[in-house]
1. A value of 1.6 was computed for distance in nm of label points 7 Å out along Cα→Cβ at positions 41 and 297; which of P, Q is the source structure?
2. Between structures P, Q, where is mean projected area of the Cα convex hull in nm² highest?
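Please treat every number below as a calculation from the coordinates, not as lab data. No experiment lies behind these values; they were computed from the predicted model shown. Cβ atoms are built from the backbone, for glycine too; each structure is taken alone.
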Structure P
Amino acid sequence: MVDSSLLEQIRTALGSVIRGKNDEIDRLLLALLASGHVLVEDVPGVGKTTIAKALARVFDVEFRRVQFTPDLLPADILGSQVLNPKDGSFSFQPGPIFTTIFLADEINRASPRTQSALLEAMNEEQVTVEGTTRSLPQPFTVVATQNPVDFQGTYPLPEAQLDRFLIRLDLGYPDEDAELQLLVDRRRADPIDALVPVATREQLVGLQTEVRGVDVEERVARYMLHIVRATRERKELSLGISPRGTLALFRAAQARAFLGGRSYTTPDDVQSLVAPVLAHRLLLSQEATYGGARPESILAEIVAEAPVPT
């Protein structure tokens, strides 16, 4: 297993920029180490963009940010063929998606057509432009931020897009002490400017490889399946968890165990990740929506009813 001091240095560095959000930082790290993508949903101004920038700086990897707007086109993200006027030839100009950490800022302000440009990249780590497929750098992670869907000028993300995010985070407002510390930190300069790398790209790849080696016993895997398959049978849900979602829960449990210094997963790993990994993948039926049901509450009922392996 990795030296725990490295993980602690990473946590400390991120915590110096995002105050009072230790649990959210751990889940962000969890997603990165599980080679997954992150959806950060909250009101403007709570640090969604900052946390992605800090993550890239801590690991000293390339970072690109695109502000999603209604007039953004897929080519603005993926790249396009550019004409060379000297000889009439075309060459490919890579878009900002060709990076290690790609920040899709306010992703739900772009049109569904532009949002869908990320589907192939997030699932297969490649993009196809005008019939030619190109691989993306490794590792590759999308951190997307979105405002709540009832904000003016937003488009709800389609189910296929949501299913590609390993985890969804809600940062929320900081508590009073954390917000006071935020003011002190930024009295003269932004602390992210003083953030120095504590790990390298090679170390990040090594961490991701180690996470894949964390053991998941059959009894724990069956416990995951019991929860997942129950979502496909609930009358309150018109869309349950896909096999992609099952794999996401599996990888997330491995990463949580790894961050906890263990080489094996437990039912506790699964239970703590059910809501952040699975809730955004569920689609309520019309009756459940009108009745005020929430995916998180339905998942809580499923977990309470599932027999816990011993």
Structure Q
Amino acid sequence: MPDVTPLHRLRDNVASAYMGNTQAVDRLLVCLLARGHVLIEDVPGVGKTVLANALARSIDCTFSRIQCTPDLLPSDITGVSVYHRERDAFEFKNGPVFANVVLADEINRATPRTQSALLEAMAEGTVSAEGHVLQLPAPFIVVATQNPYEFEGTYFLPENQLDRFLMRMSLGYPSPDDESRIIHRQPARTALRELRPVIAGPAILELQDAVDRVRMEQSLVDYVIALAAATRNHEELQVGISPRGSLALAQAARATALLAGREYCVPEDIVTNVLPVCAHRVVSRTYMHQGDTLTTRRILQQVLEQVRSPA
């Protein structure tokens, strides 16, 4: 069992700047450990960008921020070839995606064409340019934020883009006590600027490898498969959980177990991850787009109640 003390320091460091939902901090760390990406969706002003920045400042690695706008081009993300007259040759200049932690702020304000520029990077950890495949640094995580779809000037994320996010979560409004701390301390202007790294990139890679070694008994694997099968046969769902979704759920459960200091999974590791991992991967028959997470979360809650978990 690896030493998870650095993980606890990382959690406390992030929470010192993001004074809100502590469950959101844990889920962000689960995505990092599981080599996944996270989409944070909520109304403006609840701390989405602060949470992403706090994670980036807490890890001793490279960080870049992409402020998504309707006029953003794919090359503004991946990079562009620049001609050097003295060498009479083109040289590829890396874009902001070439970083360990990438914050794509307000991703649904970019056009679908620009959003798709992140597909290869998120799925394969590479960027194809000028006939070459360029490897992105490791660890690599995309933390994307977006406002609700009904806000003016936003675009739906393509279904294949949504599927690349391990989790989709919302932060909610802070408790009265947390909001009081926010008003007094103004974390975006004080605590966030004072954050220092508490863990290095190579240590994150070691913990990610440790996640792969967390034991998941066959009964738990069968439970994941049964949940996926129940969504595929559900009368209210047009699209159920895919094999990629099953794999994502299992990996998130392993990361949750490691964060809790265990070398093995328990049923609760799966149950707590079903909604954030799977709600954006299924499509209801009444609303043919994956933006309808209220309906899909309700259906998945029904599935959890119907499918019996291992003892």
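1. The read-out comes from structure P.
2. Result for mean projected area of the Cα convex hull in nm² over P, Q: largest is P.
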